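Structures are listed in the sections that come next.
What follows draws every value from the coordinates through simple rules; no lab data is involved. Just so we're clear, the structure is a prediction, and the values are computed from it rather than from any experiment. Cβ atoms are built from the backbone, for glycine too; each structure is taken alone.
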Structure P
């Protein structure tokens with residue numbers, strides 16, 4: 001087995017640390033799996049694949065939520081000489097099918113949670129399906145037959161990662177064993193993660209950022225990985241405390257939510273505590289910046305204990321982190337490391353040194369990476385403090401785009417990957433990201449959104465004549481997608497649509513339900529005239545943001561929903577929603593959580609936690625994604641409360657019935 005392949009490095013580590021715990025996961029109670037047992041599962045999966053006809057370079061898809069079986073399957077695939085195709089578990093069947101067809105995958109591994117979509121996506125295709133939760137998979141992991149593994153080179157492709165093409169032409173990034181192993185080695189050498197760490201895995205593993213930081217690097221070192229049972233705040237903190245998590249790898253959206261959650265609790269303290277706390281945090285942050293002394297960690301010990309006494313730092317990537325969020329968390333006594341990278345660079349290229357960070361910067365290049373700033377107009381190399389396109393060279397740069405030589409030639413030039421990102425390097429060697437050249441929208445959650453794909457989906461609505469999707473920027477970050485829509489007034493007239501805005505709201509919600517949360521638009525502006533286009537008919541995207549400010553239809557001022565507020569359940573639901581609004585506004589029963597109130601997927605999960613705390617019920621896991629409007633929440637809460645009470649009464653009656661049967665005295669005969 002060749003050295004410097006993903007599986008050879010892992011098996012070497014597993015041989016040295018076989019008794020160490022590799023994973024913590026919740027299955028009713030917390031359970032663990034050792035390196036030795038995990039390596040055995042991975043080998044068995046590889047042997048099974050080879051025995052059942054998988055050949056070197058065959059493609060095999062993984063379509064599942066994060067779990068240790070995902071990781072074992074990946075290692076088994078590459079050990080068998082095949083190529084893994086990780087797929088976003090939130091994608092709909094049509095999108096999954098598109099990727100299966102493009103990659104020509106011969107197998108698809110999925111879980112019970114993704115089973116329905118996997119079956120629909122693979123229907124009629126020559127793709128064998130394997131459920132990670134099935135007895136068949138358990139049998140595969142027990143496969144004992146010794147088998148010869150194919151020779152694998154560091155230059156062989158390990159993964160094809162699709163960065164677009166879920167609804168259009170696929171764009172798969174080919175990443176080799178050398179790409180991944182070199183990037184992991186660079187991160188290990190700078191000491192970001194050590195073998196004594198326990199990393200919390202929250203972000204989906206089909207992304208290269210969590211794939212690298214919460215899978216490969218920990219397993220190459222002999223460290224541990226913990227899985228939270230959900231993205232609910234209480235589940236995350238319990239996972240961290242119970243398992244001794246030391247590192248949380250997140251995206252800006254998650255870190256901001258954590259910071260805001262802590263600060264909101266401070267604001268609810270009786271006066272003058274909030275003012276005193278604000279003054280204390282400002283002083284603490286200033287002292288830490290000047291001397292390195294972190295007094296907040298001692299003063300705010302209960303806050304830190306909530307995350308466990310072994311916790312070391314937050315790592316942020318995937319999108320630009322608001323410097324104020326980093327500053328706020330550091331004032332609270334936490335450490336935040338921010339990095340930069342792309343799928344095409346495996347992904348990490350820069351990282352802030354743990355003892356010398358710069359808020360607003362993505363850090364210094366890793367030792368193996370070389371960065372140049374290129375003037376887009378003429379291709380010349382720019383000096384320090386000059387903004388241009390970021391070009392990257394090094395062993396982490398991709399092999400190319402799968403079956404797409406034109407796109408490869410466009411981005412790989414002179415041994416450099418041209419990122420499409422704008423930025424500059426300061427006099428201390430720190431990289432700052434300032435924007436994008438390409439049309440791709442990068443959300444604060446780290447998701448890359450190709451607007452044409454989103455526009456294509458929403459264009460299916462007959463009431464839409466033209467649509468343009470953009471990211472609304474706030475404090476240098478893009479939180480959500482917004483659409484500028486030119487209605488089809490002839491269609492509206494023909495179908496006697498009186499309230500176009502309201503009708504579109506329902507139509508947009510219908511389409512949104514079929515899309516992953518990150519591809520859903522969160523608001524829209526009506527525009528009465530044709531959108532500006534080039535002579536060839538292409539949208540002039542650079543002109544669109546101004547259209548929101550001029551000639552946009554103003555929404556009517558909302559009034560309080562008296563019916564909603566007259567209902568006790570309605571009032572309580574409104575109180576649960578209010579903390580998640582960016583600005584105070586009246587809440588109406590018909591308000592859509594995304595389009596009208598602007599709640600993102602993480603906020604919806606936190607809303608479920610708030611509702612469970614407010615009402616004496618346990619909501620189903622799918623509740624956050626199923627509900628669309630405030631009115632639906634109220635109805636679901638009422639129904640869940642009734643169901644809970646009926647269940648309670650039934651149980652009490654059953655208990656009384658049994659006790660009555662066993663304790664009753666014989667009745668006298670009449």
Structure Q
């Protein structure tokens with residue numbers, strides 16, 4: 001019997017899902033700084049539920065997909081490797097100038113320089129030049145290259161980034177630098193902008209190149225240990241890594257381009273939500289994923305996840321094309337605090353897995369969102385994570401009293417209710433930013449709720465946004481991990497290819513033939529069966545005079561002059577979908593800037609089959625009564641609490657406790673089982 005394993009490493013918990021022969025087992029473990037330890041603890045826990053030892057489980061794994069936060073954490077915390085940057089003479093200050101020091105704040109006088117991702121002393125200007133057409137204007141000074149690389153290596157740089165002007169038109173100078181580095185120090189990783197981001201806009205291209213180089217040594221170290229450990233355990237299959245474009249890749253490919261792992265864990269939840277939409281015939285979905293550290297949200301329209309170009313990573317603009325996910329610091333471990341005005345705030349700082357919330361009794365002293373839920377009696381101290389984690393309610397009460405309630409001159413319960421409500425408003429605003437701010441009405445969408453903490457908050461989020469239907473999978477707390485097993489292999493390659501409709505279509509055919517060939521080579525390398533191969537062509541276009549572009553799909557195959565009309569109309573439709581009806585400048589010249597291919601290898605159908613989770617030692621369908629402080633009002637109520645499932649619809653106010661998550665149903669809400677999904681539908685009035 002073979003098993004498929006999906007593991008999602010979050011900031012607080014590591015989620016594990018194992019499937020086999022229409023059966024499913026899940027487990028959660030606290031995340032660790034070295035990812036291997038957390039993975040092994042999670043596998044140990046799930047092995048107990050399977051009544052099999054982890055050393056017996058691992059050799060039987062035939063599919064292993066991992067989502068992780070290695071790159072995300074490294075960039076968020078600025079724990080980056082020491083990088084040496086080589087750039088064209090005259091462009092050493094590109095990172096410092098950026099897109100100006102002014103951000104998106106309302107104060108036009110506020111200027112905040114970007115943090116340094118490369119020490120200014122480690123940025124080297126190289127005598128070389130390629131023009132906009134890719135023709136060599138100034139020959140590469142190879143002697144200077146050797147001398148500067150030696151100097152950087154003597155300074156102890158751990159990786160080299162190379163970003164020359166117009167290298168996306170002619171990469172030979174960058175490639176030669178890489179060859180020379182391989183002669184001098186073959187063990188030092190190197191990232192070329194012509195390989196990681198072969199598109200124009202030197203700032204975004206340089207940021208992407210430097211960040212990729214800065215995380216390469218970190219990723220290599222983690223994955224070398226991961227492979228070593230699991231080879232020792234007898235793993236027979238290749239470990240696949242989730243990427244931010246919604247697909248997975250091999251460890252070898254990820255080590256070459258680790259920046260594509262940024263935010264890869266939450267993408268699994270979007271993939272799984274799309275599968276739910278297909279199953280329930282829902283084509284408009286907002287995802288809500290609240291874990292221990294963050295709240296992540298995305299949306300799916302017409303059955304497709306939104307893909308964005310020039311993704312923001314922290315404070316930096318990049319050249320990455322990613323699944324659009326908005327993340328904020330509002331998780332179960334988010335710390336509640338008082339600002340300089342004495343006002344209550346929540347997040348973005350988190351207690352994480354260690355020490356965790358005060359109620360974990362693990363040395364934490366700062367009250368968190370989870371502590372507030374415990375004080376309100378929304379969580380049962382004896383059944384948190386199915387009873388696997390002991391909760392100390394008294395310490396949560398004392399922390400909220402000492403740190404917050406006394407200063408606010410409020411009761412402990414009112415303060416806890418305030419923490420809850422602030423968290424709701426922050427999460428609702430995150431959803432507004434990806435819907436209302438882009439012309440979408442959240443009332444037209446269904447909400448898919450997952451993540452271990454979301455069930456306690458999702459009804460209030462839906463109420464604030466006017467969303468009436470909420471879908472909650474039974475495996476909500478490990479939902480992103482299940483999505484990893486439904487993901488497809490995806491390869492993306494792009495090229496800057498300036499073109500206007502006055503030019504011959506033959507130019508685009510030449511560009512896409514080159515990109516198609518790269519995709520074909522990838523299909524062959526990954527042994528993707530021909531019947532599951534999908535090619536998606538996209539172009540980035542804009543009206544003449546505009547700064548940024550809109551992505552548009554175009555037909556596959558050989559393009560003809562007649563296809564120009566189709567491409568133009570597709571762009572106008574996509575532009576107005578993004579900015580509103582009537583906003584397109586239909587009489588203006590349209591410019592095509594970038595061409596892109598997404599190669600997709602179909603996922604295994606078995607991964608998406610309906611599977612019931614097997615549990616042992618759990619008393620099913622129990623019903624108790626509990627005193628609970630209604631979180632939005634602080635009113636004390638005695639309400640029914642259902643344990644591990646419901647047989648028919650129940651009306652609020654009530655609570656459903658599952659081993660890995662808890663669902664709060666407010667007054668006026670109805671929770672009903674969805675047997676077709678092995679989950680629940682929450683309907684709000």
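For structures P, Q, which has the highest computed value of relative contact order in percent (Cα under 8 Å, 6 or more apart)? The partial results should precede the final answer.
Working: P: 9; Q: 13.
When relative contact order in percent (Cα under 8 Å, 6 or more apart) is computed for each of P, Q, structure Q gives the biggest number.
Looking at structures P, Q, which one was percent of Cα pairs over 25 Å apart, for residues 174-373 alone calculated from, given that it came out as 36? Attributed to the structure labelled P.
With distance in nm of label points 7 Å out along Cα→Cβ at positions 222 and 478 derived from the coordinates and found to be 4.4, which of P, Q does the value describe? Answer for the origin of the read-out: P. Out of P, Q, which one gives 20.8 for mean projected area of the Cα convex hull in nm², for residues 46-349 alone as computed from the coordinates? It must be structure Q, since only it matches.
Thinking of P, Q, which structure, once FRET efficiency 1/(1 + (r/R0)^6) of positions 398 and 438 (r between Cβ atoms, R0 = 25 Å, to 0.05) is computed, gives back 0.05?
On the way: P: 0.95; Q: 0.05.
So the calculation was done on Q.
Suppose distance in nm of label points 7 Å out along Cα→Cβ at positions 446 and 462 works out to 4.2; of P, Q, which structure was it derived from? The read-out comes from structure P.
One of P, Q was used to compute distance in nm of label points 7 Å out along Cα→Cβ at positions 142 and 566, and the result was 4.8. Which label is that? Please report the intermediate quantities before stating the final value.
Working: P: 6.4; Q: 4.8.
This value belongs to structure Q.
Starting from the value -11500: which structure in P, Q was helix-only ellipticity at 222 nm (-39500 (n - 2.57) for each DSSP H run of 4 or more, over all residues; to 500) calculated from? Structure P accounts for this read-out.
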